[in-house]
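Undergrad: Input: structures, listed below.
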Structure I
Amino acid sequence: MSTRLEQVKALLSGIREDNTHYDALRALLEQQRLCMIRRASDELLAVNDTIQQHYETLNRSSQQRRDLLLQLGVSVNAAGIDEVLSWLPAAQKNAARRWWRDLEQKAERCKAWNEKNGDLLIRQYEFIQAFLGTEPNFIYQP
């Protein structure tokens, strides 16, 4: 088996694995939100640790994908992925394009969940600051 074929297979395998990781991450982000709403701090700490591990795994995978694209001599972006996928036979190309599209969508959904969770955390923090009277200028506010 050629090195180039092995690199393409590794790229495709990474895309499929990342789809699974993003599914798990989305579930964890949902769990994180529930923990924040319920104020389950111990459970939230454990969920946050697991989320951090998923981020690290996805970051390593992204770096491997970047390295593989460079080794394959294509650009390190969506156009490079498209170029590599265009090398595949029709059936594999269609499946790989679905995997890649799914991965992009799952990443966007996780980003949206993360932003929603961040907004919730900010609102909770602001509420606590206002409730405790520890806002920076609480004395001067009307």
Structure II
Amino acid sequence: MKALLDTNTVVSGVLWGGSPRQILDLARAGHLRLFTSTTLLLELADVLGRSKFAARVSQHGDVQFLLDGYVALAEVLDPDHTPSVVSADPDDDHVLACAVVAAVDYIISGDRHLLDLGVYEGMPILNAADFLAAYTKSLTP
């Protein structure tokens, strides 16, 4: 199964626990292939570097350590084209562009703009908990 994690989900997973961490653990165990792009990695580095996360980041190493850990889990693909879909937050378009190039099965995000789309080009957009429920259901014969 292939998935693309929005930056907010990656941040939650590397700095806290819960469903986002469980998704990262699935990838670490080889049960899930993750995809990202250079643009999304730059956004991740920026977000992890924000002062409001400094104490949490320092509990896990530093920004580069966390970034390297995620890069080790995700395949980096760089789309040639970024569609204009989410006018309220054009940065979300990078998530969609990468998801299309990777042909993922799921887009996982906590971002309301993306979640409100529900589906993009046949790819369901779910929050982390809903993705885990769908993943678990897919394992049941």
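Computed from the coordinates by the stated procedures, all read-outs in this text should not be read as laboratory data. It should be emphasised that the depicted structure is a prediction, and the values quoted were computed from it without experimental measurement. Cβ atoms are built from the backbone, for glycine too; each structure is taken alone.
Undergrad: Using the calculated result 34 for relative contact order in percent (Cα under 8 Å, 6 or more apart), pick out the matching structure from I, II.
TA: I
Undergrad: Identify which of structures I, II gives the largest calculated value of mean count of other Cβ atoms within 10 Å over residues 24-31.
TA: Comparing I, II, the top value of mean count of other Cβ atoms within 10 Å over residues 24-31 belongs to I.
Undergrad: A further question on this structure: So Kirkwood radius over Cα pairs in Å, computed for just one structure, reads 15.1; which one of I, II is that?
TA: Matching structure: II.
Undergrad: Figure out for me which of the structures I, II the number 2.7 belongs to, where distance in nm of label points 7 Å out along Cα→Cβ at positions 48 and 96 was derived from the coordinates.
TA: II
Undergrad: Among the shown structures I, II, from which was the value -30000 of helix-only ellipticity at 222 nm (-39500 (n - 2.57) for each DSSP H run of 4 or more, over all residues; to 500) calculated?
TA: I
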